[in-house]
Each structure stands twice: as C-alpha cells, then as structure tokens.
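> Read through the structures below before going on.
Here, each number is a calculation from the coordinates, and none is a lab measurement. Predicted, not measured: the structure shown is a model, and the values here were computed from it. Cβ atoms are built from the backbone, for glycine too; each structure is taken alone.
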Structure P
Amino acid sequence: MAKEFSRSSRVAEQIQRELADLIKHEIDLPESGLMVTVSGVDVSRDLSYAKVYITVMPDTDKLGEIIKLLNKAAGYLRHHVGQRVTMRHIPELRFYYDSSIEEGARMSALINDAVAKDNKQ
C-alpha cells in the first residue's frame, strides 16, 4: 500500500523546491559567497500561509538582515512561485531562521565530549 501524503505537505515540498531556486538566482544577498538554503516549509492546513525556514552558510552576523530582506521580497517570491506552480492560491510566505543545524552541531559536540570523558576514565 502506497504511503499517502496530505495536500499541504505536497504543496510545501513544491514551494520549497521553487523557493530554493528563486532565492539562488533572483535575490541579491548582502554578501557574496553566502549560501542560503531553504531547509523546510510548513504550510497551514488551509494553504493560506507558509512558514519558510532557512539556514545561512557560512554563519554570518547579517542573519537578521537576510531574514528581513527575504520577508521584504516575499511578495516578489510568491508571485514567481505562482508562475511556476499550478495552484489557484499561493500561500503567503513568512521567512524564519532554522537553528536546528546549529543545535544539532552543539548536541553532537556535547555527545562527543561525554564519550571522550568516559573513554578517559
């Protein structure tokens, strides 16, 4: 039996793919050499809002500026997503920083430290 996905998750995946391409090619970032990755998209059940989670590599002090820039360009990005995706209504986009990668690295470092301390004893 095939695993079924909800409509909102299918829409979220499609929006994530399109936004990743649009941000890469259409948005001028404050610094060259920054890589902005769309790490996830959560679409509301009624498909009216989409929370877009991004990560920035390498870490930069201009993170707030990048989030502000993307939220300011949300209408532009929404318009272009609408041209690429065949949907009657494109969700309103809201951009947030995804700190899960930093948290994962921090947790991994803590685990490595604990294992190293256990091996010394």
Structure Q
Amino acid sequence: MKNNISDNIAEHLEKWSSQVRKGTLEFILLLFMQKKEYYGYELIEDVKQILAADLSEGTLYPMLNRLQKEGLISSEWREMGSGVPRKYYTITPNGTHALNAMKQEWLKMSFAIQKLSL
C-alpha cells in the first residue's frame, strides 16, 4: 500500500512539475533572450540544461512564433559560412517591458508562496 501511495505522489509531482515548466516557459525564453540572441537549436539546448528537462522543437517553435506575433521577440534569417541559414531570435523593447512585468509578478507569487510555507 505504501509503495502505491509513494508512486501516486511521484506521478502527481511529475505532472505538476511538467505543468509548472509549461506555464513558465514563455518567461524562461524571454529571460534567456534578454542576455543574447539565439537560434532555435541553441535555445533548446540551453533551456534543457537549465531546466534539466526535455524541451522539444514541437513545443519551442510554436511558442516562438506566438511570441513573435505578439511583438515580444523578432527574428532574422542569417546565412552561415557553411551549412544552412539560421533563424535568430531577439527580444524586442515590448518583450523587455513584458519580461519586467513578468518578473514583478513572479516575485509577488514567490513571496506569497514563501509566506504560506512558513
């Protein structure tokens, strides 16, 4: 019985953790792009390393397209010395404003959670 309860808790935690990552991915992408411009594969690899979790192209590229449509990031194709061109993504001034607002909201939520945890 105890193993079953532990398994249920582990399964629940895994689902919850996945939802938290999905819910904060936009925030995380903008945080990365505030430091430098990225091409898709590079962004996937850096996010995977920080989150210690998988991030697929099927998740990343639709989000990048949405962020671009919303004017929070821009993109530009660049020819490489050898190989295929790469599409680089950069945060826009509107993206920076949105990111700053997200940071404030994150701090408020973190503070509230910390107060509840004491």
Structure R
Amino acid sequence: MKHQNGRKKLNKKSPHRRALLRNQAIHLITYGSLTSTKPRVKEVQKLVEKLVTIARIGNEFNARRHVQAIIPYKIEAVLKLFKEIAPNYVDRPGGYTRTIPLARRINDQAPMLRLEWV
C-alpha cells in the first residue's frame, strides 16, 4: 500500500511543481530565508532537508552529482550548499531548518510561513 507516501500537489502539474520547488530551494540556499504559503514552505522544507543530508557527506563526486541533479539551474547554489551550509550541520542528526508563522496574507487569508536555517 502507498498510504501517506505522496507529496502535496500544490495545484500544479508535476513539471511546474518540480520547477517551483527547485527555485524556492535555490532561493533558500542563496538568501538564507524564504517566505511563502504554508503548503509550499512545508514541501520546500522536505526537499532542502534531503539536500543537506546528501551534502553533509562532503564535497564528493557522487554527492555533488546527486545534488546537481535535483538543483540543475544554479551551480553557485550547489557550491554554497556544500561549502558553507552543510559543514554547519555535520554533527546534527536532522532538523536543519525552522518555520516561523507569519500573519495571514491580506488578499486571500493564506497562512504564511518563513523558512530559515537553524
């Protein structure tokens, strides 16, 4: 059975959803924080946690190729992940990001969150 193994669809087709999550992950890696709606932040958080877990191994060939397959757009973001972000979490068993609830968005009352590194 495949109960509770899926991802949120975010009301997008899969290529658009994949591009959205990649771009938001790149934004988090580059700028250190991301502000978006709750479902999007939760999905980006899952993706980024996996990326950091892969990058904690070090700057090895296979780990780097794996991360570049997930984030193919920006090599600068991959380098920053391996050289600046992942070394901070080598001793940490998980939970590399935190979510901070913000006020609801004015036009549609969507719950907003800020995602940042711990």
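> If you work out distance in nm of label points 7 Å out along Cα→Cβ at positions 7 and 39 for P, Q, R, which one comes out largest? If you can, show how the numbers build up before the last one.
Details: P: 3.0; Q: 4.6; R: 1.4.
Sorting by distance in nm of label points 7 Å out along Cα→Cβ at positions 7 and 39 in descending order puts Q first.
> Given a computed value of -17000 for helix-only ellipticity at 222 nm (-39500 (n - 2.57) for each DSSP H run of 4 or more, over all residues; to 500), which structure among P, Q, R does it belong to?
Numbers: P: -17000; Q: -24000; R: -14000.
Matching structure: P.
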